[in-house]
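Where a number appears in this text, it was derived from the coordinates with a stated rule and is not lab data. Just so we're clear, the structure is a prediction, and the values are computed from it rather than from any experiment. Cβ atoms are built from the backbone, for glycine too; each structure is taken alone.
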Structure I
Amino acid sequence: MQQQSIQLTDTIAVNEDVLATELDGEISMLHIDSGNYYTLDGVSSDIWLLAKSPITVQSIVSRLLDMYDVDEPTCTAQTIEFIHNLVYLKLIRIVA
């Protein structure tokens, strides 16, 4: 399977086939089709919450830079890697 490259200009959104709830800063998710269960916390839950509405990867990076003490290259690389994993798991989808 060919892996899709994530770009800063990509717009992403939460996959509609994922049920999610937030409790005490953690996001618990169930992918309806696969039956897999996931939990996110910290920065990963912030990214998930930002992606509840369509948003560009660049906008997520910008918001994280405002929220956390991290340099832009590190934030960009780690955000893209995490989003890539979410897309691979079909938890997030690229909408544009």
Structure II
Amino acid sequence: MESARETGDDFGDELATLGAAFETDNHDFFFLHYKPADSAGEDGDFEGKVEALEELNSRVPEILRLEPDVLVVAGDHSTPAVLRGIAGIPCRSP
């Protein structure tokens, strides 16, 4: 499986790379890892985590404009700011 090219320094750069690859490459899927919310939780920064998730929410329309056949949003683990780390609780969708 071919993967990985430099995606940039922030989520905006990653989305720009995604957009360019989506338009020009012939791939079956793209995987985008959003780290800021996870990092804020590990740092115990509740407000930072909220801001990171709000940024992600605000960027979803950019991804949808690419007209993917499927968009999956998933969490691999919970990182509550109050615990300052990974929690052994399931990730749930609303």
Structure III
Amino acid sequence: MAVVAEDLTIREIEPRETPLGPVLYVKVQAAGYRPLSWREVWEAFAARYPDRWAFEMFPPAAELVDGKAVYHLFVLPPDFEPGALNIKAA
């Protein structure tokens, strides 16, 4: 696994109940809110939560919050089984 950039932070915001079960809401961002690549966000997530599943939501336009480069992830419990959500299962 690649080294995570030193200017990245992951903040644990709060646990939430969802239709997929309990999740931990976290925010990933870089110093100065620089935009991150998908890979940088994934590497930060994987370093902090190895062997866990998470998802990122893409809202409809009316719900969009897009002021800064902050990435919102929802980390699933360690025992979560993705079933058909696992694209490698097809």
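When relative contact order in percent (Cα under 8 Å, 6 or more apart) is calculated, the result is 26; to which of the structures I, II, III does this value belong? Each step should come with its number before you reach the end.
On the way: I: 39; II: 26; III: 31.
For relative contact order in percent (Cα under 8 Å, 6 or more apart), the value 26 is produced by structure II.
Quick one: helix-only ellipticity at 222 nm (-39500 (n - 2.57) for each DSSP H run of 4 or more, over all residues; to 500) came out at -3500 when computed from one of I, II, III, so which one is it?
Traced to structure III.
One of I, II, III was used to calculate distance in nm of label points 7 Å out along Cα→Cβ at positions 20 and 44, giving 1.9; which?
Numbers: I: 1.2; II: 4.0; III: 1.9.
Label of the source structure: III.
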